[in-house]
1. Looking just at mean count of other Cβ atoms within 10 Å over residues 85-92, which of the labels P, Q belongs to the structure with the highest value?
2. Assign the value -22500, calculated as helix-only ellipticity at 222 nm (-39500 (n - 2.57) for each DSSP H run of 4 or more, over all residues; to 500), to the correct structure from P, Q.
3. With FRET efficiency 1/(1 + (r/R0)^6) of positions 173 and 189 (r between Cβ atoms, R0 = 25 Å, to 0.05) derived from the coordinates and found to be 0.55, which of P, Q does the value describe?
4. Identify which of structures P, Q gives the largest calculated value of Rg/Rh (Cα atoms, Kirkwood Rh), for residues 37-108 alone.
5. Comparing distance in nm of label points 7 Å out along Cα→Cβ at positions 77 and 157 across P, Q, which is largest?
6. Output the label of whichever structure in P, Q has the greatest value of relative contact order in percent (Cα under 8 Å, 6 or more apart).
7. Work out Rg/Rh (Cα atoms, Kirkwood Rh), for residues 69-148 alone for each of structures P, Q, then name the structure with the largest result.
8. Assuming 1, 8, 12, 14, 15, 13, 10, 7, 5, 4, 4, 3, 2, 1, 0 is P(r) over Cα pairs in 5 Å bins from 0, in percent as calculated from a single structure, say which of P, Q it is.
Structure P
Amino acid sequence: MQLGLEQVLSDWADLDLIGIAEDGYLGVEAALNQKPDLILMDIGLPRMDGIEATKKIKEALPEIRVVMLTSHTAETEVIAALSSGADAYCIKGASVDRLRAAIEAASEGATYLDPQVAKYVINHLQLPTPQTNLKSTNLSPREFEVLKLMVEGKTNVKIAEELYLSPNTIKTHVRGIMNKLSVDDRVQAAVTALRSGLVT
């Protein structure tokens, strides 16, 4: 896949491939040193996943455009990638035209979503209902901690490890968060939190 991708990119006269990184840590290091205009990022990287790498790159150099090129299509991963700062989301195996469209959109400051994941995102980008006052949801400090980690795409097990709590306790907190935000699942909770400013 990498060799094929290099060939495709080298055929585009207006693109210069200046570097390749084998894992997330090296990707962040290369981005900070070389300051490219655009990065093609995968989620499933060794040592540091692409979501965390994108977040670190965007925090340091927000002007760099990031196109997530990955085989990952889970809703939580898509939301987490976009909330980390990814400008486009393209699925591996997509046509060259789609990849080109994603790169061009990101380069121009727009957002591109692969049709395969766009429907998931659109389904969950519903604005909070007027009845829900998000600034007075009465989330506890612990629930805010859990919600922030949910937005980052972490599973209950990972959240439990990070907060030194049991998975069952986290499950209870997640259920409480969804009830207070009046949403049906954790992806909706993440999107609602981002759109309302509860989590930034």
Structure Q
Amino acid sequence: MNGTAHMTVGAAVGFIIAQTYGADAVDTASLVAAGGVSALIPDLDVNGKLSNKVTFSSKMVRSAVQVVSLLVMLYSYLEGTGNERWLGIGYGVLILIFSTFITQRRMLTITGIGIAACGFQLDTSWMWLMGIYVIIASLVSHRTYTHSILGIIYFYFVALAFQGAVMVDGLFQAAMIGYISHLIGDMKFLPFNKKGVKLFLPLSSKEI
């Protein structure tokens, strides 16, 4: 199932929950957004479609770092003298070498670290929990742990903390059902899915 379909299902879940709770227009919008976003979160894993949306392009960052390295070398050559010149050029070369290690996976890891750091700084539990989720997602393959029961259990605590911070009735339910709807939407029993999800990792790697 593609991202648009996942988000639509999650948003519909949020709307149904809003009607169940008799939510006003503002809370309904919040529940629809919570369901839709939560239905996309499992795809934060490596090669997941969402992981490329929440970070800067690794190619763009790599190009920017390479330009900086060339400018450092050029400035050092033109303005530096003696050892200072060659030291500056050396730094530029090191930066250029470093740029070759910038990948989308590492960008996602850096993004997770940033979110977790903000959460700790602001003393916001759902944010640092989400940051840790993103870091973990950046280290696992697509449709593995974020698409498993372990992923559901971890997201349970994220959703619970978010509900406590926002205080909108039904938000926890919208987030959890939205998340779970993604896993169901990626299962093999649906005819448009060639692959399923490894729901019982690490106990079993069988696709369902």
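1. Biggest value here belongs to P.
2. Traced to structure Q.
3. Working through the options, I get structure Q.
4. Greatest value across P, Q: structure Q.
5. Numbers: P: 1.5; Q: 5.3.
When distance in nm of label points 7 Å out along Cα→Cβ at positions 77 and 157 is calculated for P, Q, structure Q comes out on top.
6. Largest calculated value belongs to Q.
7. Q
8. On the way: P: 1, 7, 15, 18, 18, 15, 11, 8, 4, 2, 1; Q: 1, 8, 12, 14, 15, 13, 10, 7, 5, 4, 4, 3, 2, 1, 0.
Here the read-out was taken from Q.
Every read-out reported here was derived from the displayed coordinates using simple, explicitly stated rules and does not represent laboratory data. Values in this document were obtained by computation on a predicted structure and should not be read as measured data. Cβ atoms are built from the backbone, for glycine too; each structure is taken alone.
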